[in-house]
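A.B. asks: The data blocks that follow each hold one structure.
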Structure P
């Protein structure tokens, strides 16, 4: 008995082509996130804004390409998290605010994970600010990160990736506590 599996092979092939396109698009967004974050750390906010604007368009395109099952691919989730992280850093540096959740981020968990990733960039920003002798910025960042941690502590995160990212924030706060303590000991703040 001969079984005709051609239709199934075509569906698999079509899915694989779409998946490869989502992977390529996601990688571009991840790379642009690194570019935007680098621009923010170099205090070239207009450059970061231009990259973030392009990322917004790229994310919209990615969401269209990845309807359904493809939105559960790991790289799609990472691309959205990186986008949230870059936007969050920009929002903090430019406006001293938290990035507000929107449907643009697809899934609240992706948003929260990107927000948790922000803590590492804030530590980096605080250290770079101290190198530039902008000591009050380190104190401001420490307060901001502590406030973010308090807000996130109101969630009951299950064990998993989001929980690990959230737990990492307290270690970043400790780094900033040490940094601010050293600054106070040297009468810099």
Structure Q
């Protein structure tokens, strides 16, 4: 029988989609007040991977990722997703979202995203939130799984995830 051990901390990040730079800046303030200092921001790319958000958020959407300096317990992800959903609600205009904020975390082995949608490859966490292994780290990069969102394999995303993972691994070695 294996011994129960305390899990290592993970690196929190958020994937953000918006067309409004002012909303992005304001969301950064709210996120940092609750989650701590942002330590890494990816390049911004046009979100042309899907039209899923167009009806809610319009056109000319941009996608980027941010990570936070403070490492977290993986068990906190569901509560963080509930919090980011409340930020989205606060930025709603005329019943439409202006920003999408999807939190997740990075481990040395994978990237986990939080979602409100259940599906065959997702597990229930708590508070109506599910977790998904979105991509895994293998052979010095992140690889596609059958359900990996295309934007999570974009050059900007992979570069960001690799930098965040490198920071995490370096910090875990010091513990």
Structure R
């Protein structure tokens, strides 16, 4: 039994959804924009008492029941409040700055600055110290992918704890050669 698949999705005022004719995608429209979500075969969306419920036809779709509900729920949350991820840059001289509207330039200890183009629908804000980034958008998957790509530019070093990390990410610091006796 899917516990997540059974949970109803609150449908706020101003949010509309339409299922494609083949039943594979759902278009969710809201105040922030439009997001499409995948809908696996055999899963239907039903409105009951102002809430959206994902129902499956048979138990063969049990594996996709919770997935379908989570994808539609993420789309509804995205068009109403949006999604965001926070990154911290740790290290002496490590920083990021916005260059124009769609480019972030990172200085991460390499011999050259790294220019990171932003995809459409993604906004980045950088604090005045240039060491904290907030990535925001309406598509949760795209926001998470951009954050992961930025983190991969200089992953946190386990010996010095320098690099780009998620805010609140716990790192286990390793001892170097001199400490291993």
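The numbers here are math on the coordinates, done by the rules we state, and not lab data. Because the structure is a prediction, the values reported are computed rather than measured.
A.B. asks: Quick one: Cα extents along the principal axes in Å came out at 85, 37, 23 when computed from one of P, Q, R, so which one is it?
C.D. replies: Details: P: 85, 37, 23; Q: 55, 34, 31; R: 61, 47, 25.
The value was obtained from structure P.
A.B. asks: If helix-only ellipticity at 222 nm (-39500 (n - 2.57) for each DSSP H run of 4 or more, over all residues; to 500) is computed to be -27500, which of P, Q, R is the source? Spell out each step's value before the answer.
C.D. replies: Values: P: -27500; Q: -9500; R: -6000.
This value belongs to structure P.
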